[in-house]
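Please treat every number below as a calculation from the coordinates, not as lab data. Fair warning: this is a prediction, and the values are worked out from it, not measured in the lab. Cβ atoms are built from the backbone, for glycine too; each structure is taken alone.
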Structure I
Amino acid sequence: MKNVLLLGILVIFLSSCEEQKQRYFAESDETKTLEAGIAAYEGGDWDTWKGHFADTAKIYVNSKEPMTLDARAKNLSEMTAAFSSYGFDKESSYIEMVLDKEDETWVYFWGQHNGTMTNGTELSIPVHLAVQFDGGKIIEEHIYFDGTEMNAAMAAMQAEEESEAEGSDDEGADE
C-alpha cells in the first residue's frame, strides 16, 4: 500500500511539472541573420542589407513613427557617405534572441558604433537594436542611439564645405 501511495504521488508530481520552454538564446538563425545584416551595413551593401527584411517591414529610428525599408536604406546610404570608415566594435557587442510571452521572436543587439568622418572627425556612439522576426525575415526594427554628437559633427562638416565653396567662389571673382 505504501508503494502504491508513493507511486501515485510521484505520478502526480511528474505530471504537474510543465516542461519549461527555452526563451533566451545566445545564438540562433535570427541572430546570425542580424549579424549578416550588420556586416552588409558595414560594407555598404544595401541590396544584401535589404534582403534580410520583409518587404512590409517597419523601421523606427528614435521615433514612434515608422519609415519604409527603402527610405531607411536611402537614409543610411546618405549618412555613411559622410564617413571614410565606420562599423561596430565586435569586442563589446552583445546579441541575444528572446521568445517573448506572446511567442514573438525578438533579437536584441547592443553595440558601440565607431566611425571616422571624411573630415577626420571620430565618433563613437552606443546603439541598441530591437528586431522582430517572422518567417526568418525582419518585420520590425527599433533603433535607439543618441544622435547629438553625430548631428553636430555633420552640421560642422557641412559648414566647412560651404565655407570652402564660398572661398573658392571668392577666388574666381578676383580673377
Structure II
Amino acid sequence: MHPAQKSLEKLELEVKYEATRSTGPGGQHRNRVATAIRVTHLPTGVSAMGTERRSQLENKKMALYRLRHKLALTHRTTVNDDDLCSPAAYTPSEAWTRRLKGQKIKVSVTHDAFPALLAEVLDRLYVDSDDIGETASAFGVSNSQLIKFLASDRHALHQLNERRKKNGQKPFRS
C-alpha cells in the first residue's frame, strides 16, 4: 500500500514530528512559540511543513496533508505481479469508485482523499508506462477526465509532461 493511501493512524506510526518557531505575520505568538510543524516520513525521508496557522494542531494537520501529497508525487510503490494485470482486470480502490460519477471523477484537490487517489493513479500510470488510454481504462474514466484529474494538480501534470517530453511525446495542456 502506498504511504499516501494509509489511514492517518497508520501513517502517524511512520512519521516523526518536530515543532519549531516560524517567522512572518502572526505577531508575537507565532514568533515566540513553536507552532510550526515539520513532519518526516521515516521510511522514505520525505518531509513537509505546516507553518501558516497560529495553532500547532492546525499546522500538524496541514503538514500531514502536504506530506501525503508529496509522497503521492515522489514515491512509487513496488510493482508486484497483481499490479501488472491488464487495465480491464484492474480494480480501482473503493475511494476511487465512490467518487466516480459515470465516467467522471469528482474530488477536490483540498479533500483529504486527494493524495491517496493521486498516488493510486500515478502508480498505475507507472505500471502502464504513462499510457493515458490504458490507465484511463483501468480507472473507468475517459482519457480527458484522467488528464483533467491530473491537471488539477499542477505538479502531477508537470511530472507526466516531463516524462512525455523525454519519450518524444507531446505534453498535455492544463
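For percent of Cα pairs over 30 Å apart, which of I, II scores largest?
Sorting by percent of Cα pairs over 30 Å apart in descending order puts I first.
Assuming 14.2 is Kirkwood radius over Cα pairs in Å, for residues 52-115 alone as calculated from a single structure, say which of I, II it is.
Values: I: 14.2; II: 14.5.
The value was obtained from structure I.
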Handout entry: distance in nm of label points 7 Å out along Cα→Cβ at positions 68 and 108 - structure with the largest value, from I, II
Key = I
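Can you say which of I, II returns 12.4 when mean count of other Cβ atoms within 10 Å over residues 60-67 is computed?
Working: I: 12.4; II: 19.6.
The correct label is I.
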